[in-house]
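For reference, the structures are reproduced in the following blocks.
Values in this text are rule-based calculations from the coordinates and carry no lab data. Keep in mind the model is a prediction, meaning the values are calculated, not measured. Cβ atoms are built from the backbone, for glycine too; each structure is taken alone.
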Structure 1
Amino acid sequence: MRERYANQDLVIATLNIAGLSAHKLTILLRYMVAFHVDILCLQDVRLTIEQAKFFKRKINHELGAGSLVKASILSPHPDTEELRYSNRIGGQLVISSPRWGKRCISSWTDDSGLGLAMGLEFLTPAQHRLQIINTYWPIASTNTLLDTWWARTTSWMARTRRTGSPLSYVQHLLKCKMHNFLTKPNHSNILVGDLNASRVGNGGTHSGLSDWLEDVLLTSSVERNNEARTYTRWSGPTHPTGHIDHICYSTDRQLTLTSSTVLDSSLWFGLTDHRPKQAAFTICGGSPDRGTSVPEVVYPVDLNLKDKNQIAEFQKELAERWLKIQIVPPDASQVDLATQLRVMSETLYAAAEAVVSTAKPHRSSFKDGWSPEYIAIKAHLTALTEIRRHLQGANHRPKWHASFIPIGIKREVDKWTNAISR
């Protein structure tokens, strides 16, 4: 099964983790590598700001430079501990591997501070836009005395003068976000998350999912018959309860679904009551690390504009090289024009490098290239910086006691004076 995801443009997975911990995160990162997951969307992570920062450092260390972590942190609970029923339900975390993490250009979260929805926008190699939305729909509770996630959302909506139910709020928010995004050409949506609903009545508490998906122009990654006989939520190791986690995408756009799977192995029992669901897509223009060659960066050299001989040599060298550039036809494509522009830039750089490399190196008359004036300024800045660090106890400097401050300042000023007098 893992091999079918090895050479895909985009592999995305969703999972309700029921509270993220360091142990769970270790398993999730191994899962991302083993199943070639590019973007993992987690719901109900229940993280504080400090925990999110810790997990972000761990993720960046494991996945490497360029990896991306976006978190939707729960707002502080207004009630005391003894009055809370479910004080940390909610919150989201999105983890992206380096090849797509470097392509993220913006993100957003809903205003509730309860982790109902968040979105990330990516730029594909073909310069198309892809919006990935992670959402978690709350379950209604008939007992109004319980401090459930639904009740907290209802309370927030009342305080902010929003009408309707928590479900209607999040559905309307997502509908607006996706419709506005699709108004521009070459834009596509992918919606993932725990919707607590099924198109075929296979678990969940919310109805009308099929009509809502049709209204927001999304298609599920699984057929209806497959949704009826597979499960993403379990109660215990042998009792499945429904298919309520979904990956949906925009049809007739730049996305082509190639594979979709629910991983219902026993590995996940004890970690969460849900199972990961992942899907693979072909992206127009390919993935960031395939189908697009990244040219080597060429750094130009600087000419001495005061040296008239060097400028004259540069003009002569450039004239000879410029004649070798082929002229593009009037009906050239954007790719051809971009290639031509790069060739012209490289010609300019090569001509400058040929002239500068033959020039005699300039020897500075100052020691180590520093003039006496700049040495004095550097010593002045060093003295002030050291004094400030000792006064604040910053940058591993011992903080000066009040009785030692005059002596410490005098020592730093003496160092400054000695540096100038040398």
Structure 2
Amino acid sequence: MTTKSEGAHDVRKVLQSVKDFGAQTHRPKLSEADTRAHFIDPLLRALGYRQIGDVQHEVYVETAKQFLDYQLVVDALPRVAVEAKAFDVALNDSHGAQVVQYCSVLGIEWAIVTNGREWRLYHGFAKGPLHEKQLASVDLVDWESEDQFGAVFEQLWMLSKEAFQISGGPAAWLVAKQLDGALRKTLIDASSPELKYIRKRLGDQAITVSTEALAAWFNANLGAAESTVQVTASGAANAVVPVRLATAPAPAPVSPVTSKKDAATPGTSYYRLMLGRGSLHAAECLAGGFVGTDFGIDQDLSNALPDDWRPFNKQFVPVYLASHPDKKAVAAGLACGALWVVSKGMKVGDVVVCPNGNGQYHVGRVAGDYRYQAGGVLPHRRSVSWLATTIERSAMSKPLRNSTGSIGTVANVTGYRDEIENLIAGN
């Protein structure tokens, strides 16, 4: 089963590929089949639907005389109906009504309609008009910060195979949403019996206050209605959340794994690598002929770098969390993934482009294997042969600027190999 930490890497990989494609000025027009192959199928796999039988395609809906694009199956039960549209098709209510109708015929509780970029979630069993059935809308191309990525990921992970096996998928989130709404409605209503009871109990403590004042206090102190629900392994909701991530952002940084476009290009790989926060250590790295990372893991990793990032993360995510108790598992997975990429994933001969904080990128070729420099800045290092050439950010195409400007320590930009080589050559 795909764990949440593993899923964060794979989901981020897909989000980056969606963002890169969407940023292209003259991108090819994708059919529905193309959209499914390039974006929807990979995201479903990233959410854990990897085994034969997890995804059923082209399910015939007899009463509609139509075919449902996907039926997601968990523990032998159909859990989610997914209807796909082409990338450039703007989703509308008729698309949502179509998949909700399929749910009612097939007896499936949850429904999704997506064009690869926007994912709309519906509760097929809910009563009322369509807009009341729609629970969330997640846009995969608008997020920028790590916190925004975390919010998008949490929404998508509600639909993962693991989430259904642990807590019934979006069910715990829906209960939390309903609870949040009911409590808010009660606690900001000065005429509610609950506020009258609270007023009485406060009076017993010699605190005199009107129900109107109580309602005003709750209204001011409950906070915004939108947040993210966290579901524990027991299925309990940790935080309340009436969510509608209609503008919830999407990709920028890529995790340790390459995008489809990157993986399809053989030979040398190209990486945008940050040398400290805000390129703090760029000058030292340039003078010393190295690149590196830190992440607070103060030990030599020479004998702890497997060929795959997954076992590395399994070992070091707990180490990272122990030294960063304020961080969540998703952030830990991304940090350890980036550490693995720089320490092991990059091969000798690969190209790194590193910003100096002044609108320029230094370019180098990886010249040596991993080494640990105890006490030094960015102690997890790789030797680099720096080229005399620098690349001006202003000379880059918009898609390359988007990718090199992505959040995160490392981003695979191999898909822009030709452009980068032309820039190095001064073309």
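A value of 20, 17, 9 was computed for semi-axes √(5λ) of the Cα gyration tensor in Å, for residues 29-92 alone; which of 1, 2 is the source structure?
The structure behind it is 2.
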* Structure fact -> distance in nm of label points 7 Å out along Cα→Cβ at positions 285 and 333: greatest across 1, 2 for structure 2
* Among 1, 2, which structure scores highest (criterion: percent of Cα pairs over 29 Å apart) -> 1
